[in-house]
1. Comparing P, Q, R, where is relative contact order in percent (Cα under 8 Å, 6 or more apart) highest?
2. Given a computed value of 49, 39, 35 for Cα extents along the principal axes in Å, which structure among P, Q, R does it belong to?
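Values in this text are rule-based calculations from the coordinates and carry no lab data. All values reported here derive from a predicted model rather than from experimental measurement.
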Structure P
Amino acid sequence: MPPEKPPLRNKETLLDGLSMLARFYWGPDQELCEDLASPAYRDLFSRLARIVPDAAPTLRSIQAYLQNAPSSEALCLELETAYVATHVNPPAGNGAPLYHSCYVGDGLVMGPPAGAMALRLEQAGLSLGEKSGEPPDHLAVELEYLIFILEEGLAGRREWGLEEAGEMAARFMLPWVKDFVIRQAEASSPMLPMFASLLTAMLQEVAKEAFPSEQRA
């Protein structure tokens, strides 16, 4: 007998966690920093720890760090500075760019993964909207597309939505995200590698929808 699928509440928690990560990877701002310290997000971290056990230690570390932050303004300054130095304008040869293409082939922006994501978006009838200046393989774009197909699958509007999301997480995102995680070990704020670790654990959870045996191995 196949393992029982998690209840809908767990899927909604996973969606909330992915949405938080997408917000973070578009760039931390004051509103996000205030939300991170809010009761609603503390509850989200607790729920995520229950449904993604591999992420529980990281989530506890994130909560402890947030509790010790002197203010949301100080946290925002720290995160913005580290985000720019690590993801946007790192020293030559260092840092962790937010573009999938930078982790495959010759590592240039707008490589094959950008074309693949552009096709996925086009086939789904989606556009980048106000983010149209960004390449389509930006991490936040990939996360938002993943959220979209998960939501479509949960709502029954996309017959294979959950399996498609699992395939995207396992085959399209995790291979480069694992390298992305390694490249930010020296980030000036420990929150960056912690969020990257959380991202990996959550993608692995989504991947179980399509490849449960591989993710347990």
Structure Q
Amino acid sequence: MTATVEAITRAAVSHLQGTEYAGVALCSKGKITTVAATDDLVTEIDQLQYKVGEGPCVDAITHHRTYRTGDLATEGRWPNFALAASAAGVRSMLSYRLFDSSTTIGALTLYSTEPDAFSDDTVADGALFAGHAAIALATAQTEAQLVTALESRDQIATAKGILMERHRLDPAQAFAMLVDASQNSNVKLHDVAAWLIDDTDQLRREFPEPVAG
């Protein structure tokens, strides 16, 4: 994911006319977070938007539209944000909603220290670019989720093997023992498996050796 968002911001600066800096913000559970920025100024301006709750990036995510500013020094749509942003050196912004199907992933925002930096052609080019960026992000998220799932599966399989050997169980019985431990401790199944693999003391506490009768 990190490599993907960083590549997106670098490409935006290289290929979209008028762009001096670029950033990608992702939203999750109602919170917006900047995950890639080509300059510290981007992070500063984004944090300002999140703090005051207004600005092109915030509105692109909230209202599912593209937002282009002229000169932020005279911008009236976001009075609390615009003057502070222009004072920090940013005079133009262009923000696109990034979405997969109907789900908003976040926003791609372009920045310039020049007023009226983004032409109609750039807006059109940026829309196409943002569409491809959203696909790349959705794919990266899916791959990350798959990797996590595969790692969890491997951990659970290893933990089952340990329990099968320790308690002379079949696979179904070993899995049932893991599930019971997960439910009793209110801990996710893959975390219980990781404990069992990595922590011998935890293994003894949660899964004591059977006592011979």
Structure R
Amino acid sequence: CKLFGYDRMLPMNTGAEAVETALKMARKWGYEKKGIPAGKAKIVVCEGNFHGRTITIVGMSSDPDSTGGFGPFTPGFEVIPYDDLPALEKALEDPHVCAFLVEPIQGERGVYVPAEDYIPKAIALCKERNVLFIADEIQTGIARTGRLLASCHNSGCSCSKGLCEDPDPAKRPDAVLLAKALSGGMYPVSAVLANEAVMEVFTPG
């Protein structure tokens, strides 16, 4: 937590578990904090995404090879084009949206680096609409892009000094998902990082 500047960390075993936990956290936050009516929470994701292979996660994929033969899928997701701020802004008009889950760099079918201002402006839009911005850094985190997190680029974060120290917390994701590189490949581990105001929706037990 200290390294990345968040209050809490919830450890898991796999990247897919981290994503599933983040989805649960976002929905629960939507109901308890944002006041979304029960059963109406929606999460926005992007075309071309890869967040894992569980039934819920493949259900929000735009890849027919991932979805074919596995339906029906978990409802409550809206898929929009990647690196498209107007599409995100339109999706966030729905008051039932509780979160935007996105990879700062897509890396499943080639490497897709978005426009330099995409992530910072997407974070700003989410803050403006009271929507959680969840950065899936499972493939990009732990200095794989030259910064501790790919979402640190163009954000003003000084993580090049060894710690994520953003002078403006409003420019940071509400939650970050990590896995693969946490253990250097020595053992399976993943994590959901978030601040108290978000993570407190989970209670022990």
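1. Going through P, Q, R one by one, relative contact order in percent (Cα under 8 Å, 6 or more apart) is largest in R.
2. Clearly, the read-out refers to P.
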